[in-house]
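Rule-based calculations on the coordinates, nothing more; no lab input. Computed from a predicted structure; not experimentally measured. Cβ atoms are built from the backbone, for glycine too; each structure is taken alone.
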Structure 1
């Protein structure tokens, strides 16, 4: 590896949610992982900005204000880099779509004449007309400018293939969603101590669900989860990890369920402690883009039963999980019962889960591909 490859400076940006954002989410986690993978690949990485372009409602006035704000922010970034003698060879943008376009990267790339790289971009042609029309123009601008577009969601990739086919170019690069190794624990919390902490029966199987408690698809998934657990015939206990604006509403859904425990939001280290004692991660996954929790659970040796939608199938191994058509709550309940009754199959799935993540979703594998991809465009 040459000195250029080892020391190339990368400007990193995530317009939807910065890797340093206060609220935990899968999007924030993946942004953090991309920064880690770039560092592992041997690059020097700097977070360019924490500016959040997200417009939930399609407010044209807000979009125009954000574009003006981004123009000023771009100038500030360039001045800061000049003071710090930071000379990025690449602008790397993670997660761009019509509600959260990159309003900074195209400006800075053109001024510095550096390559523009996208990861997890999505394109919805129907948004070219309507309340997000202005933001959609920036998505189009970014996709046109991009030297490489890393696809980690197979659903997004389909639309992007059509987009670029019409333009007779092909910057797409397939990259499996990846996860870092968990932090080494000095002492694993015992099943007995967890049982005491959450008033659990140590002799019954423990299931787990991990998701933010917010309106929309997440709350709809919680509604389905409630029905799934209620209809399951086998003895079980469910640990729900998560918090958010809809927590009281989620708790109300399970008000009559004596086998459900709420853990609230937990740091990742504590989640890993709980996962190591759980049998199955269950989640309906309505409109789930990817779901990092599926990888985290499998890495800890937990079998998965989830709704098959979006990119979920790309992060759940065929031999370590069971995917159910979204909305088929009775089928999901039966799958839980069957897996709880078949201890040998369950143990095999748990062993397969660890192997699947290590082989197909390692950060080292992602770093290798990122290094190869970026070095193709670095001047």
Structure 2
């Protein structure tokens, strides 16, 4: 595809935001100014940000994030072993005793109340780690302890209802969460980052997980939002690509893409799900990029490029990508309520920038080799 200076400028801005906002500890802040996100890094968001950075050639930045994930995990080794022992004894701890979804930059649990019991991030960071190691031919031996602990935690917990990507609906088992877990576990088993017994357990449990998704996580030939639902969710595109949980050439993938397009897409903008009221239920550029990756994996390059162009067009004049835009709202009467509660929509959102990079690079619209090398704020300070 031809060179597009507008896309190149947004890519440079995206890389600079990701690298300069990365903390000295290695964490990626979700958004530098949004009131509910300030001071925190999520495993899920951060893993996808790291994957975008890695694809863009920012090897050191991505590695530092995975080092942070490993440190956060190993620091909780005793708690993880207690959760595993209790679960194996038939006494799975309550949600309030499980690991959190987000951490302070220093790696501490948050002091304020949050919808914390989410399992998707623990699978996603494992998947993104292995993608990074394989993409750049890196040695992953220093991650073995953290990968082993995370695998043991997921193996005894993956079947449990928990909050989804959006910190909602904790009473359900979510298909996109299961896709993240399976992708992560299968990746570390493939990469040899767990012991032989754990690798065998991963094979058994992910086979069981996949059977359950086939039996209870599909409806009318497509993936569904949660077990027992008939609805879809924008996060399901990730199960097709980049996670690769669902084969992009399969009938299930093609049907899922079709239903997502029919139910959640308006003029290239993707809603999270029907009934969404968060900031009025707008369209999320990062979900347009996930759907673009799914289309690309399924062979529709033209539609993937249209979705990339839509996401790029949501940038502000300062080239910041938001979390969502209000061009088409599901619940317009709810938008002001959220603004009054938390302030304007998170802008920039690093996850949006990372997904723009990931899709643009996959399409060949962004060439990391021609982007100027980036220097982090920490490196500039040291210099």
- Here P(r) over Cα pairs in 20 Å bins from 0, in percent has been calculated and equals 27, 54, 19, 0, so which of 1, 2 was it run on? 1
- Here distance in nm of label points 7 Å out along Cα→Cβ at positions 192 and 264 was calculated and came to 3.8; which of the structures 1, 2 was it taken from? 2
- In terms of mean count of other Cβ atoms within 10 Å over residues 88-95, which of structures 1, 2 is highest? 1
- Item | Which of 1, 2 yields -16500 [helix-only ellipticity at 222 nm (-39500 (n - 2.57) for each DSSP H run of 4 or more, over all residues; to 500), calculated] | 2
- Task: Work out FRET efficiency 1/(1 + (r/R0)^6) of positions 112 and 320 (r between Cβ atoms, R0 = 25 Å, to 0.05) for each of structures 1, 2, then name the structure with the largest result.
- Result: 2
- Note on the structure: Computing relative contact order in percent (Cα under 8 Å, 6 or more apart) for each of 1, 2, the value 20 comes from structure 2
